[in-house]
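Just so it is clear, none of the values below were taken in a lab; they were calculated from the coordinates. The structure presented is a predicted model; accordingly, all values stated were derived computationally and were not measured. Cβ atoms are built from the backbone, for glycine too; each structure is taken alone.
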Structure I
Amino acid sequence: MSLTRRFEDALSFATQLHSSQLRKETSVPYISHLLGVTSLVLEHAAEEDEAIAALLHDAVEDQGGPAMRDEIRRRFG
């Protein structure tokens, strides 16, 4: 499967959203968790929509609740 510009945009958005977060009790950037989850999703033959969902799966909880959910829907469907 090829990933499109839409996936790249979601990756950039996730990186920006979580730029100040670290993994619990570590100095590891939080984006590493999102990349790990996304990697597992892609390895199991997911579609691009599922990969984008993996990248953004913590955004609503960590970055603004319903307003963030609406922003994700507007940007990525």
Structure II
Amino acid sequence: MQTLQGNKTAKKLTLLCWQSTIYWVWQERNKRLHNNQYRSQDAVIKLITRQITDRISGYRFDSPIISSRYMQLWLSTAS
């Protein structure tokens, strides 16, 4: 992460994606190990995508300009 090239917005969005991915993969791991419950890969990806979108939307109240930059970058890279 320290050597990630690019502007500040791209770095912050990459960090947000990384954190969200780790969180939901770990949650899925725990559900499988401890509760014997399974989600499909698509379901986990939807959870990650939703969390990132919600976090970006949450920035809107404090800084609408930065939130807009994050959302534009996210929507241009997300499939």
If helix-only ellipticity at 222 nm (-39500 (n - 2.57) for each DSSP H run of 4 or more, over all residues; to 500) is computed and equals -19000, the structure in I, II: I
Value 3.6, calculated as distance in nm of label points 7 Å out along Cα→Cβ at positions 7 and 31, assigned to which of I, II: II
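Have a look at I, II and say which one yields 43, 29, 23 for Cα extents along the principal axes in Å, as calculated.
Corresponding structure: II.
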